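Values quoted throughout were computed directly from the atomic coordinates according to the rules given, and no laboratory measurement underlies them. Predicted model only: the values in this text are computed from it and were never measured. Cβ atoms are built from the backbone, for glycine too; each structure is taken alone.
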Structure I
Amino acid sequence: MPITSGIMPGQPQLAELSALTRRAFVPKLVVQIYNTSPLLAAALADAQTASGGVSSISVPVQGQPFVNTQWTGYDGSFNQPGQQQGASLAEFNLKAVVTPIPFLGMEGAVQLDHAIVPIIEARMNDAGNSMTDALSQAMYNNSTNTQQLIGLPGAVDDSTNAATYGNINRVANTWWQSRVYAAGSVAPTRQKIFQYIAGTNRNGAEMPTFGVCGFGTFASLSNDFIGVVGSAGGEIYNIGPGSAFDSDGDRPRSAFRALDVAGVPIYADPYCPEGTVYLINTNYLNLYVHEMAAFAFSGFESLISNYQIGYVGVVLTLCELVLTKPKTCSRIGGFTFLTL
């Protein structure tokens, strides 16, 4: 429907002009509905390979000592050792996420040699975007649906959301729990985040690799970094001799893409619930993806057997997010955040 504005005339001249003139299209489709996730990007970049079998991701984990150390004296005597069970098996099943792609035969006939944006290309592009969006949402929102990828709410937990994780009961095996903190409706600050990083390090014996939070939480935390220019804790701009704000090629810079606390960068993720910060250790948190089904496309199959002229294909991924040492990660909830 042509519009009457700018250099276009009003009706009925506009209807006549529209009938006699081709439109000047921009030959690209601008996607409006998806976000990017730092957590999913990190998980895909360091994805591990999985294959078939029952409990296709099975990881032996030690939760109790196999032996006991004793003190001895001059005679070198010690108590007889006993058989101690120290190992358990963490078991995970791959989850299937599928995106069907339809293509009607008449769509192809209509668009042949006249497509501005081929609809099949748009659908193929959207299949990848739709699947990554579903994975990103599950990573932050799912703890109980066993048909979906189990995300951080189930993996980084103390048994509140998921009493059993990887077929190991967290209530009976406290070594399989993550630390879950309640911030208490306060703004995130460097001191607060450092406190929880220190607690995570103490609990899991390793520093987190990075942290993630929502953009409003990230903006609230950044206030403690940016502060007031020139004040205690605020930013300071140093301009060297012979340079100035308007002549410096690199220009003075303000704020940060990641907020570094004790060497742990905190990133903003649009899928992370506001008020929550996850401290992650990527030595133990990995996305396992089936070697034969990593965004695999089936190819198009005819729908004639269903009495329809057309085709259908699917994009399939078999994967699971697996945390093999939950005590190295933490979840902090209850922070206040900025409304953006």
Structure II
Amino acid sequence: MKDRIESLVLGNGKPGARLGREEAVYMLGCDDLLWLGALADAVRSSLHSGRDVTYVIDRNINYTNICVSGCRFCAFYRSEGDDDAYLLTQEQIGAKIDEAKSLGAVSILLQGGLHPGLTIDYFESLFRRIVEKHTIHLHALSPPEIVHIAERSGLGIPEVIARLKAAGLGSIPGGGAEILADGVRGRLSPHKCTSEEWIGVMREAHRQGLRSSATMMFGSLETLEDRADHLLCIRELQDETGGFTAFIPWTFQSANTGLSSEVPPAGNQGAVDYLRMLAAARLVLDNVPNLQASWVTQGAKVAQVALRFGANDFGSTMIEENVVAAAGVTYRISEEEIRRHIADAGFVPRLRDAVYSRFWDQIP
């Protein structure tokens, strides 16, 4: 199997042949981590000449923690009426944006729970206010949120995306994918959008000219086959639209969630599984240009190692992060530290925008 994978990855096999499900499952369970990492690093080098590793300065603003989805893997959501449930005002969101800009932010990531009372009118008003008062890129609303907004507003997905785009939406984050296998989704998040609905939002967003990222949360209830199918699903849509800018996998954090008794903390093995997933993703996703390391869940040291396992991006400074923190993981890194970690790993740090279209050597 190793010889076949090397032949396909390095272009020595049948012209046009690609890694398939069988090869993906093998890599996701492979014990030879160094072999897999070396192969992924070779692919990274071929896709990204030079030694640049990118990152972005942004803030993850969670406009509400009120959510009707009730996902078993989430420690962040609250129900209406809970003492700590909230919905930020436009003024509060604006103040967070101002603070982020003062720290050099070039974009904001705006996501929240599936609030039962918010329709498209709320988001159009919010987006217009943001773009009128702030010069900043709006990377906002994952596919489950867009599906929820459409349902609450009695509208189709194309109209919702078109109206959000007209109001100022610049790109879409890939959150809410978890595992794109409905058998798993039914056990993790039965009230959230289906795999096909997630893909449908991304297809329509790409059709309307919006770029997006793609994600995977792994290490909960899925099998290696489910992980492989998720990767192939992303690759298939990318073949069709070319709209994904990056793939971002991260490990499930079980503390304080409804799955804490079923899925124990991964411990040190979590880093091994993470690096294995990252390398396999770099090899399978031959049409997705960027692969992001997740220091948010793994910490800076593992993220440095990830740069030799296929990753070419160090992610965001995450001036604010609430969802992973609710599960008990609270890594924090400043822009200065990100640049130092990239340099210490032997690479050159470069600041980018949200969609990998503009790059700077320092804050512009």
Structure III
Amino acid sequence: MKFLVSPGSVLLLFMLFFCHFNLLYGQKDSLILSNNDALAGEIKDLQKGVVTLKTPYSDADFKIEWKKVKSVYTESSFLIRTRKGHRFDGRLRSIDSVHTAIIKGKDTVRRLPLNDIVFLRQVKSNFLSKFSGSLSVGYNFTKAENLSEFSLRSRLGYRATHWGISAKYNDIRSTRKNATSVERLDASVNYRYYLKNNWFTVTEISWLSNTEQNIKLRILGKLGVGKFIVQTNRLYWTMQAGAVLNRENFDAPGDENFKNSGEAFVGTELNLYDIKDFSLLTGLMVYPSLTESRRWRLDYNIDLKYDLPLHFFIKLGFTLNYDSQPVSKASSSDYIFQTTVGWDFN
């Protein structure tokens, strides 16, 4: 008896075998959910209580709430951060219904409950994979008096195992017929080194200019320490304090043009990110002067963000700057409301 196999059949069988081989061996990581469903693929990251899983059988990545994951097994290595602020590089293996092991090489470096893990990012040799950022813009135009308003907000960050650096830039410009333009710019570069027990160092340089307070340019150099008071898959809350060198250039007459002073700072930041597609970030910073009697300043901000598909978002923000001793003919406070639409990447 002869069996005739056409070249087309051989090609079809080879393609089916190749797809099956890919499906079996291309799925490096796996998750078992609380309802005992199993998902296999490539875990990309865990952020803000949501784990992202890429699979060969879906065009879009799966987004799964971390609290619904019962077990995890990875072949990939990850940058891992725990609720208590410990940081590791390694793979994950769930041992039982309670504990998960962090494995580096052939050694188990830590055993802990799965819910104690608050951040994962796949460790890659690709330099660009450690960056994250966002860009958003807003624009308003009114025919009356040709009022035009433009705002831009941006952020760029780089995260390593024990340190991170980030930069932000926020620019608002408003023009109106037969009126002085209104401008506001604030920017900063921030470096943090993460210590044990949820402590971190604070090193920051920031810039501010606004026409409302007659500030041509204010440059702050900060040095201090901070601590994560709470850090979970739903929120984080930090406190920080330290010293500031303040150099100011005002749009004011006489001796008030330039001013150098020393300040202390104490502040707090709260980030809530387990509100469905919403997240809320708010911060308060107070600067009592060490060299000028009875002068103190305050910076406050709050941002409400709504996530859209494909990494787009809508953001509503409010910022307040207050100075108890402004220069002559300047307001003691300046505040802004911003609505922008943007895109972010991780």
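Structural remarks
- Parent structure of the calculated result -13000, given that helix-only ellipticity at 222 nm (-39500 (n - 2.57) for each DSSP H run of 4 or more, over all residues; to 500) is the read-out and I, II, III the choices: II
- Entry that produces 1.63 once Cα Rg over 2.2 N^0.38 Å, for residues 88-215 alone is calculated, selected from I, II, III: III
- With mean count of other Cβ atoms within 10 Å over residues 64-71 derived as 19.4, matching label from I, II, III: II
- Parent structure of the calculated result 1.10, given that Rg/Rh (Cα atoms, Kirkwood Rh) is the read-out and I, II, III the choices: III
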